[in-house]
Structure formats: C-alpha cells, structure tokens
Structure P
C-alpha cells in the first residue's frame with residue numbers, strides 16, 4: 001500500500017506568538033506541528049503539565065482552537081467526555097486531542113489512558129515526553145532514562161530503572177494506531193498525525209520533546225540533541241497498527257554511537273563508562289527486536 005503524503009507548508013498556523021515556553025522547548029514545536037496537521041476543527045484537552053503554563057493566562061491563549069484545562073490524571077477521561085459531547089451534537093468531524101506530558105501519561109494519567117484505550121475511544125492522545133516532571137522542578141518520572149540526573153535523584157546515585165515502554169503497552173491494548181515521533185523529524189511527526197486522524201478509535205502518539213532546562217543542554221542545541229536520540233536508535237521512529245502490524249518509519253543511514261547522545265547532555269555527566277556500554281547493548285538489542293517485529 002502506498003502511504004499518502006501531506007505537505008506541512010499548506011497547513012495553517014494555529015500556535016501563535018506570545019506563549020510562555022522556555023527557549024528551545026521541544027513541546028512547543030511538537031504542538032505547532034500537531035495542530036498544523038489536525039487543523040482548526042480540533043478541541044485540545046490539557047492536564048497539569050508544562051503546556052498548562054505555556055498556553056498563557058486565562059482568558060488569553062496562544063492556541064487558535066478551543067481548549068479545555070483539566071486535572072493531572074484526567075486528560076484521557078476529559079477527552080472522552082468532549083468526544084461524547086461533540087458526537088451528540090453531530091460534530092463527528094471535530095478532532096479531540098488529549099495533550100499531556102510524560103508525568104501525566106506514564107504515571108499519574110495512566111489509569112484514564114488505559115481505560116480510554118480499552119474502550120477504543122475516538123480520540124488522539126499525544127504524550128510530549130521530556131523524560132521528567134519538568135514543570136514542577138525536574139523530578140523523576142517513569143519516563144526518565146537510566147543514568148539520568150533529576151532533582152529527586154538520591155545523593156551519589158542515578159536513575160537505575162529502565163524507561164517504561166509506553167508504546168508497547170499502548171499497542172498491547174490493540175488500538176487502531178500507535179506511533180513514536182520526534183520533534184527533530186517534523187515531516188515524520190506531521191505524516192503520523194495526519195494518519196492517526198484518518199483512523200476511528202483510539203490513537204496514541206509518543207513524541208520525544210527535549211527540555212533544555214531538564215536535559216542540561218543549551219537551548220540552541222535542542223533539535224540537534226533530539227536528532228541524536230533517533231540517529232543513535234535510543235528513540236526509534238515506528239508505528240503499530242491494530243496492535244500487530246509494526247513498521248519502522250526511519251532507519252538511520254549512518255548510526256551514531258549512543259555515547260554521543262549521552263555526552264551531549266549534562267544530565268548524564270555522572271554516568272560511568274561501563275553504564276554507557278550497557279545502555280549501548282540494550283539499545284542495540286531493542287533495535288534488533290524492533291526490526292524483527294517489523295520484519296525488516
């Protein structure tokens with residue numbers, strides 16, 4: 001099957017100047033491309049997260065679409081309610097977008113997310129993942145990778161648990177569409193959102209969104225560091241249809257070592273050489289398994 005392609009340049013800008021994001025914020029770039037893909041017929045549901053601040057103070061908003069603020073744990077539940085209300089009104093052509101960070105997705109909001117997936121609610125859920133609770137002070141989440149420093153890291157220690165594989169978990173719900181995306185690869189992100197919108201039922205997109213403050217990188221290097229995550233296969237780009245059909249959407253022509261990605265961020269500065277080697281081994285094994293699933 002030939003995949004349809006869409007042109008970003010033809011899309012309307014729905015994120016306007018005046019937002020309150022930090023310089024180099026990946027989450028703001030992600031929102032821009034996602035809304036360009038979905039268009040103006042979209043309702044955005046935002047729980048407590050960076051974006052509940054970024055969007056601006058009521059009654060102002062930098063988004064040119066309707067917006068619902070909701071509690072930390074209820075993004076998927078509130079989006080479900082918005083979907084039901086629109087359907088009752090006959091507005092089935094309006095997209096409902098739940099937009100949450102990793103804390104509100106991997107952790108606090110997971111119960112509502114899993115419930116919406118199990119019911120196959122007709123919503124699009126995007127998790128912009130900056131790998132910690134950045135809005136409240138860089139605390140560890142279950143999206144924080146091994147070896148990373150956070151403000152809740154014990155003295156003399158580093159994160160020692162692997163990052164939760166949220167995409168596999170969501171794919172296991174057998175929802176119509178699940179995918180990873182990266183703000184450093186906007187065309188891939190845009191195409192996946194367009195594709196997600198074409199499916200009826202639950203869609204889940206996991207977007208890597210660098211945070212210069214939490215990742216301890218210069219704001220000018222945000223996109224470059226995000227790009228290294230995919231070029232090193234730390235954050236591969238792929239999609240899963242109906243929980244069973246896996247497809248890798250980007251294969252690096254020249255893979256870079258994981259060490260290059262890690263050393264670009266001061267949050268990994270305390271990591272030893274042996275730990276870096278273990279991470280490289282784990283990344284290689286995951287990539288090999290992913291290609292096997294995708295029959296590459």
Structure Q
C-alpha cells in the first residue's frame with residue numbers, strides 16, 4: 001500500500017483489483033438472480049417471467065455464461081496471487097491466523113460490553129478473511145455441484161445416480177446462503193455500518209484506516225511497510241514464474257473447457273421422435 005495524500009487518503013485497491021471485484025460482483029448477481037428464479041419457480045416473479053416463451057432456456061444460458069466468466073476470474077485471481085507472492089514477495093494477507101480468532105472473540109466481547117476495547121487489526125480484519133474464505137468454499141461447492149448438474153452422464157460414470165439430485169439440493173442451498181450472506185453481512189459491513197468507497201475509487205480515508213485497520217496505519221506511519229524486490233530480482237523471478245504460470249493457465253483453461261464441453265445435452269444427443277413414432281410407439 002502506498003500513501004496517496006499525506007494524512008488523508010491511502011491507496012487500498014489498485015484499478016486491476018477493482019475491475020476484478022466488479023466483474024465478480026456482476027457474475028455473482030447474474031448467477032444469484034437466474035439461479036434463484038429456477039430454484040423457486042412458484043414465486044410470483046418467477047412464475048410471471050417463466051410464462052415468456054423460451055425464458056427458461058434464456059435463464060440457463062445467462063446462468064451458464066456467468067458461471068464460465070466466474071471460472072475465468074477465479075483462474076486469473078490464482079495466477080495474480082501467485083505472481084504477487086512469488087515475484088513481488090508480498091505477504092499472504094488473507095491467510096487465517098490464530099490472532100484472527102482472538103480478534104473475533106474480543107470483538108464479540110466488546111459488542112456485548114464485556115471487553116473495553118475493540119481489537120486492533122491490520123490490512124484485513126477477521127471479518128474480511130471470513131468472507132473471503134467463505135466465498136472460496138462456496139465457489140468450490142458450487143463448482144463441484146454445478147459440474148454434476150451440467151454433466152450428469154459424466155458424473156454418474158463415477159458416482160451413483162443419487163449424487164445428481166443431491167448436488168442439485170446442495171447447489172440451491174449454497175446459493176441461498178451465499179445471496180443472504182452478501183445481502184446481509186457484506187452489505188451491512190461495507191455499505192451501511194461505514195460506507196467504504198475503496199472499490200469505487202481505490203482510496204480509503206485515514207479516519208477509516210484508524211477505525212478499521214489501525215495496525216496497518218501504524219506500519220505506514222512508521223515506514224515499516226512491505227518493500228518490493230529490486231528490478232533485477234523481479235526479472236529473475238519472472239523468468240521462473242511465467243513458464244509455471246503458463247502451464248497452470250493451460251491446465252485451468254483445459255479444465256474450464258472440459259467443464260463446459262464434457263458432454264452434450266440430451267436435446268443434442270437423443271434423436272427426437274417423429275410424429276409417426278410418437279403415435280405408433282407402444283407405451284411400456
């Protein structure tokens with residue numbers, strides 16, 4: 001983090017990180033809306049919308065497209081995280097630590113007026129870390145169950161058929177949980193309790209830093225912040241990381257391709273009956 005205006009604002013998120021956030025937010029919103037309309041078809045809004053011709057097919061196409069974009073975003077996030085850690089030697093700030101559990105307990109005790117002080121936290125609070133890793137866990141669950149629903153024939157080649165409806169139930173339940181978490185927890189913590197504009201302009205005020213990230217502010221004030229390696233070291237590490245990242249990127253792209261094209265739909269693989277066959281084929 002670098003100081004933008006002395007004693008006023010600090011750069012918290014660069015433009016690339018903000019773009020990543022907004023793309024993920026758009027994908028999440030599209031997935032949530034289109035998914036919940038299919039999860040609760042008896043809802044008034046869903047029932048009205050689904051009366052429109054081809055609406056369910058359109059919903060599924062939007063849902064699948066948003067899922068594909070989110071998979072690309074996840075792959076990009078992993079590659080950038082690897083670059084920042086290996087090449088730039090940045091600390092893994094989102095890594096959970098024992099101190100986070102202590103901060104959570106102290107915050108709880110402070111909220112019920114048992115503890116006298118609120119915990120001092122660094123770049124990311126225990127709440128932000130919990131939300132981040134909850135998103136990671138949710139993405140894994142949604143990815144696995146989504147694959148089974150998208151490719152049920154492939155899934156049942158390795159698993160009993162009961163796993164497909166179970167995946168559907170888990171997918172829908174996790175979707176409801178994720179949407180509620182964003183609407184209640186994230187919206188309150190970021191936009192209601194204290195409006196955070198960091199994802200809009202990348203900046204955070206010193207007052208907000210003092211309140212939410214006092215340990216990080218102390219590091220900045222004392223000049224004890226992370227120092228990037230020199231240019232020569234960066235070039236050496238890039239020569240090592242880029243080939244590895246290239247292989248990982250190819251593997252992840254192959255995984256996404258396999259996710260999407262593992263099998264065709266029944267509409268494409270099963271030859272439709274003709275009118276004569278429909279009326280002459282005996283019912284079992």
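Can you say which of P, Q returns -10000 when helix-only ellipticity at 222 nm (-39500 (n - 2.57) for each DSSP H run of 4 or more, over all residues; to 500) is computed? Source structure: P. Of structures P, Q, the largest value of mean count of other Cβ atoms within 10 Å over residues 49-56 belongs to P.
Comparing P, Q, where is relative contact order in percent (Cα under 8 Å, 6 or more apart) highest? Don't skip to the answer; put the middle values down first.
Values: P: 17; Q: 28.
Top value of relative contact order in percent (Cα under 8 Å, 6 or more apart), among P, Q, belongs to structure Q.
Could you tell me which structure in P, Q was used to calculate FRET efficiency 1/(1 + (r/R0)^6) of positions 89 and 193 (r between Cβ atoms, R0 = 41 Å, to 0.05) as 0.75?
Considering all the candidates, the number was obtained from Q.
Identify the structure, out of P, Q, from whose coordinates P(r) over Cα pairs in 5 Å bins from 0, in percent was calculated to give 1, 4, 8, 12, 14, 14, 13, 10, 8, 6, 4, 2, 1, 1, 1, 1, 0, 0. Going label by label, the one that fits is Q. P, Q: which one has semi-axes √(5λ) of the Cα gyration tensor in Å, for residues 81-160 alone, as calculated, at 37, 20, 8? Considering all the candidates, the number was obtained from Q.
Structures P, Q were compared on mean count of other Cβ atoms within 10 Å over residues 225-232, and the highest value belongs to P.
Just so you know, all these numbers are worked out from the coordinates, no wet-lab data involved. For clarity, every value in this text was computed on a predicted model and none was experimentally measured. Cβ atoms are built from the backbone, for glycine too; each structure is taken alone.
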